[in-house]
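Just so it is clear, none of the values below were taken in a lab; they were calculated from the coordinates. Owing to the predicted nature of the structure, the values given are computational and were not obtained by experimental measurement. Cβ atoms are built from the backbone, for glycine too; each structure is taken alone.
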Structure I
Amino acid sequence: MFCRYDMGEDKRNKYGCYTPLPRSEMLPFYLISFGEFSCDSHYFTEREGLDNYLFLGTIKGCGELTAHGKKVSLPAGSGAVIHCLPYQLYKTKEETWEFFWFHFSGTGADAMVRMMNAGGLKVFHWENRENRFEELKWYASRLGKRSDLDMSLWIHSFLCSIAVGERASPEENDREEITKAAAFIRERFWQPLSVRELAQESALSEFHFIRKFKSFVGQTPYEYLTLVRVNKAKELLALTSDSVSEVAEQVGYSDAKGLISNFKKQTGTTPAKFRQKIRSESL
């Protein structure tokens, strides 16, 4: 493993570590170490070859992270999660940087981190409420099977909470409008919906609406509408005896062909085969 660092001259460090039971390494997540660090402009850590995962969240000041071939700024209230096996460099970007961090691993860690970063490196919003370091310190002080399980749940909940709070770039602060647009799609999915109509509801141009919707939701408006329709079709296929054509009409398609095509893209199977599978599993 390669590692090079400079801790700087003006630093304050809180550090904690955790040792799970051997069998707990089969859990989706387990904690390795954690801490809070306050440093000056000289601080940096450059590393490669550490096979675990790291969350960095800025409390005050600003840091800069290079990982997965990308470079991002981490101002106060933002954070990132990375795999430490590839090359990474994180350092103070301004005069000072105070941040909360924890290393973790587990059977679900790689999939979670890859999902969150979507093939790149994402910056997420997070809050240091209830002092995260003290929270982890309390869990880590107990040790044992119960603590391992609680810790796995804590890490999963924490990562999920920041995953839904992905920070938009400075020009993308219309989250409330996008949330309303997504709700509008869920409420009227069976109706003919156009991007122009949704953009007008959000008081945005079509181009900016599509870009902001995808940034926040993770899909284009059309992809999201398709997902909502397919999910509703699943419910109708499982709970009613309506034909595939009737189900298609109820979820907004003019014929069965449109539903079958999108259903197969989303689920890997046809509506008829899905119904057969659901019915056989519920017997």
Structure II
Amino acid sequence: MVELFEQHRLETDTKSSKGNQLKWRDGDIWYKADFTGYEGLAEYLISHLLQKSSLDSSEFVLYDLETIKYKNNVYNGVKSKNFLKKGHQLITLERLFKNVYGQSLNSMIYKTPDDEDRLKLIVNETERITGLKNFGKYMSKILTVDSFFLNEDRHTHNIAVLMHDTNQYEICPIFDQGAALLADTTIDYPLTDDDAKLYDMMDSVKPKTFCNDFLEQLEIVEKLYGQNIEFYFSKQDVRDILDAIPVGMYSDIVINRVLRICLERIRQLGYLCKPRK
């Protein structure tokens, strides 16, 4: 357990659409507390599974579970290493577009009627503003991960680039998977032992980036920018990572639910899962 204090609190513009999750920084470590359910478990599992993918370790944030004490309350959550180098800032696309165009990227997206054109707008304008190349390939990786794990909260406040103090830009590691795997048990996806209800909830969850269907999101991003990520994890790898969770940190019903979701996504999107390298 780590104890954190008011001086460690962070206020960022990488907000969730479901409220402001408690976040802190202590030295070179960032912390996030569970807010609406088991966000920490989702971050932990997905990032550890991404270690068994074609992504380089520098392309995503690795989260580890942590119990956090703050103001006499104890939270489940995660910790991660600070990935910002000296002289770097994290700039969300929402902030970037407001700085350049004086208007919300989200409003620009939804003024565009066609879903393919919405994604092209995000990619082409980001490349134009930043000078980055292959931002479409980067978005393909992010949105494939989101589609596979049902991350419903990838909006313009948590897609970002890194800006140097020399006004040069870099691709940002993939972060923030806390709204994946039906982690919101407080508002939208209550815990249940009923498989039929679980699958109904899986069918109902929708992305927020540029369209409202995960399979459509995956189809469009692969059509425009190709398939740029492969997964090498197995069903047993999912079980092994879940088995490593400290006893009592999350209930059996939560862990079993997450396992069932992952196994179903492996079944549904098996073409993304390749033999282990």
For the read-out relative contact order in percent (Cα under 8 Å, 6 or more apart), a value of 15 was computed from one structure; give its label from I, II.
I
Given a value of 0.15 for FRET efficiency 1/(1 + (r/R0)^6) of positions 51 and 187 (r between Cβ atoms, R0 = 35 Å, to 0.05), calculated from one of I, II, which structure does it belong to?
I
Ranked by distance in nm of label points 7 Å out along Cα→Cβ at positions 3 and 107, the structure on top of I, II with the greatest value is II
Determine which structure produced the value 19.4 for Kirkwood radius over Cα pairs in Å, calculated from the coordinates; the candidates are I, II.
II
For distance in nm of label points 7 Å out along Cα→Cβ at positions 131 and 147 computed as 1.9, the structure of I, II it came from
I
Name the one structure among I, II that mean projected area of the Cα convex hull in nm², for residues 123-218 alone of 8.4 was derived from.
I
